[in-house]
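**Q** The structures come next, written out as structure tokens.
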Structure I
Amino acid sequence: MDRLFRGLTPATARFAGRSEAEALEAVERATELVLRRVRVTRTTCLLRSLIRYRCLRERGVEVVFKMGLREREGVMEGHAWIELRGQPVLERESTDYQVTFVYPPSAA
């Protein structure tokens, strides 16, 4: 996973210049557009979060990628999301999961 995320995390922001709010809005629109048009696989929180992570990092927004697990009615569920300054962003689902992976690791 670390190798994957090193590849997804640009060394420098290539598309900086917008405010964080503008970048979040633009990335949300672009993510939804891409996921509606390109159906390589079933749309999942993991795919959405990976796209958002990469695009926001390219815009200089220091988001953190997280994955977690929880048990609900005897069934284990997983979820992936991104956070900015410790708060979930662009997220519709609750993030009350036990965190199992964080990138970058320094954000844990």
Structure II
Amino acid sequence: MELNELQRRVDEWIRTYGVRYFGELTNMAVLTEEVGELARVMARRYGDQSFKAGERDNLSEEMADVLWVLVCLANQTGVNLEEAVEASFAKKTSRDAARHRGNPKLTGDTEER
């Protein structure tokens, strides 16, 4: 699914089932909450914490929830995510084309330069 299609489908779902979008500040708080839920699963799956009784290892669900709310915010604020991501690729390519390849932390080259 393309990002424009995702934005359209989320908008259609909100208007059909959700009545209306929550306010932008409410959705920002919801996004923060969802990122926290994702962080909890990541800490338990990949970090030193273990799952508590009754907690689920629902990584994909939490990622989808973060994406959902982010798309809602984009729709509410008039951001075309497809265009924004393309612009981000261009910025990162221009800025970081050689930066990461020369990073000894990433390449394993620990010699001082």
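Just so it is clear, none of the values below were taken in a lab; they were calculated from the coordinates. Since we're looking at a predicted model, the values are computed, not measured. Cβ atoms are built from the backbone, for glycine too; each structure is taken alone.
**Q** One of I, II was used to compute FRET efficiency 1/(1 + (r/R0)^6) of positions 51 and 99 (r between Cβ atoms, R0 = 35 Å, to 0.05), and the answer was 0.40. Which one was it?
**A** Only structure II yields this read-out.
**Q** Using helix-only ellipticity at 222 nm (-39500 (n - 2.57) for each DSSP H run of 4 or more, over all residues; to 500) as the calculated read-out, with -11500 as its value, let me know the right label among I, II.
**A** Matching structure: I.
**Q** A further question on this structure: Tell me which structure, out of I, II, gives 7.4 once mean projected area of the Cα convex hull in nm² is calculated.
**A** I
**Q** A further question on this structure: When relative contact order in percent (Cα under 8 Å, 6 or more apart) is calculated, the result is 26; to which of the structures I, II does this value belong?
**A** I
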